[in-house]
Structures are given as C-alpha cells and as structure tokens.
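S.K.: In the part that follows, the structures are each spelled out as structure tokens.
Quick note: the coordinates plus some simple rules give every number you see, no bench work behind them. Since this is a predicted model, take the numbers as computed values, not measurements. Cβ atoms are built from the backbone, for glycine too; each structure is taken alone.
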Structure P
Amino acid sequence: MTDPGGPEVSAFAAIGASLGRVAAMMEDREARRRKLFESIHQVPIGPQNIAITAGAGNLDQVEAFGPKAGYMWSVRRLTCSGYSAGTVVCYRNGTITGGALVGGEPVAPFPAAGVLTFGRGELLLDQNDVLIFAATGVTLNSGAAGVQVNGAADNFERWLLPEYLN
C-alpha cells in the first residue's frame, strides 16, 4: 500500500509554493513599473523668446527653465530658432547682472539656429538649477519677435535618479 502523503504530494506542494512566490514577485515588479511610469514624465521647456536689442539679449526665467523643488530634469531637447546670424549659449545657473550673464556653466552652444538633443542623464538639472540663455551678435529673421527657445525634459522626483539612470 502506498502512502497518500508520499513524495509526489510533497513535490507538488513545493512546486505550488515556488509558483506562488514567482507570481508574487511578478506582481511586485509590475506594480513598481507602474509607479515608475507615473512618476517620470516629459515636460515642455518654453516656448519663450529672447528679446534682442542691438544684437544681444538674455533669457532668465527660473519658473520656466528649471525643475520644481523635490524634482530633477534630464533635458532631452533644446531648440533655438528665429535668427540667421549670431550665437546663443545655454548656461546652467549664473545670474544676469546689468544685462550681462555672470557665472554659470555653458552646457549647450548654438553657433546657428538649430536643435540639440541629449541622452538620458547627459544634462541633469537639480531642484535649484536653471537654464539661462545668452544671445550675442544676433540678426533676427524677418518677422521674428526674438530668438525662440523650446525644448523638452524628463521630469522626475529626486529619489528616482538611480532608477532613471539605470
């Protein structure tokens, strides 16, 4: 006579328990993926115009060109358009004093109108960072109100940086 609780039943019980753990892990992974998807989204940069006077101008709008408190941006695209000659340089941080940019790190030069794209994490802005634009020697296109600045950035909570870069 065979024992009804023999090795076969134990093996099936072990397999069932393992499958239960695998299913729970898959559910946890899917819930985490959904949370990350909801926590990372793209935001527009601009559009704003750099007002040009005598071929030069600056654009420093903290609210429009940097992440809010508790968040980070990974800039993915910047566009400068509306001019046929001159240079526009995008800086990280700095200040405009007496109409001139002081300090800041040049991060995106535009020797001509165009589009620059960045990979994930290449141009990161933390919660106190801001993009500032300085234009020199600019000749606007006919009908242009200024040098137009546009772009897009991935916006996410600061704690997600390791996941975002992974």
Structure Q
Amino acid sequence: MSTLRKNTPQILLDLFRDNFKEQGPFKGFREGDPIIPAQSILPALFISEKQTNYKLGPTGFDEVEHQIIIQVVYNKKDDFGKPDEASSLDKTLDDITQGRDETTNEFLPNTIMGILRKHYTMGSLTIQSIGSVKKGVVPRSETLVTAEAHVELTIDELIPITGRS
C-alpha cells in the first residue's frame, strides 16, 4: 500500500514553519481557512489551494498548475487603543509579507516574499508567479475581526504518468 505525498499547501506550510520557527510571529500554521480561528492561535498563517489545473505535458508527464492563497491573519483587537504614533497592523502586515532591507532593497529573509523568492523551487514544484499581495480587514464573527494579508501565487509541477497510451 502506498502512502499519500504531501499536497502543495502542506509543502508550503513546512517551508514557512521551518523558516519562521526561530524568529517568526506566528502561533498557528494551518492548511485551509477555519473561518473562525481560535484567537489563541493568532497571528496565524493559513494556506489553501484555490484551484488546480491539469494539462498534457511533455512525453510521460502531466503539467499541473496550483493556484495558492497564503493568508497572514492577525487579531484586529491587537490594534485597538494603540497610540497614533504606534505601528499599525497594516504596517505589520507589510513588514511580514514584503519587508525589505533598507540598504540592499532585497526582501528580508524572514518575510513571506523573502522565503518564496529564495525557495522558488521545492522538489517538483516551481513558483511561476506571485500575482498579488492584498490587505484588508475581515469580520469573521461577532467577536472576531482580523487584519489580513493575502498572497496569491501560482505553482507549476510536472507529474510523471507511466503507461500512457
């Protein structure tokens, strides 16, 4: 009996766990959006595959396109009552998703973009595009409102197909 290979969100979650374990802000890492996450796991990183597209590839392979969304989720309550001159969650979201070194202008290694750009290949997976980084406030329940950044990316993969006729 064979075992299942990790899916693309799980591979990405492992990558982010490994890179953020020493100096990351995240308490929770999860495949899929729980809609109403426990406040105790925030800030958290949720990764979902929105769509998977298949087409015939080179001889003996299928080409697979994974459309992924990475959600960086903070409890908006953390912003309440901060003095005007304090950093907002909007800045925190910018810093963790796409913060750059002020001298070199490169993405910092402990940011979402820094990790993705340094690991654009992961085994048979290759990041083809990072489409956008969107930020906003999401009302998740009567008692939970979150500040979030959503990073959309496309990852390509070649899957071997044996015995194709």
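S.K.: Which structure, out of P, Q, was Rg/Rh (Cα atoms, Kirkwood Rh) calculated from, if the result is 1.37?
M.R.: The structure behind it is P.
S.K.: In addition: One of P, Q was used to compute helix-only ellipticity at 222 nm (-39500 (n - 2.57) for each DSSP H run of 4 or more, over all residues; to 500), and the result was -5500. Which label is that?
M.R.: Q
S.K.: For the read-out distance in nm of label points 7 Å out along Cα→Cβ at positions 38 and 70, a value of 2.5 was computed from one structure; give its label from P, Q.
M.R.: Q
S.K.: Tell me which of P, Q gives 17.2 when you compute mean count of other Cβ atoms within 10 Å over residues 62-69.
M.R.: Q
S.K.: While we're looking at this one, here's another question. Looking at relative contact order in percent (Cα under 8 Å, 6 or more apart), point out which structure of P, Q has the largest value.
M.R.: P
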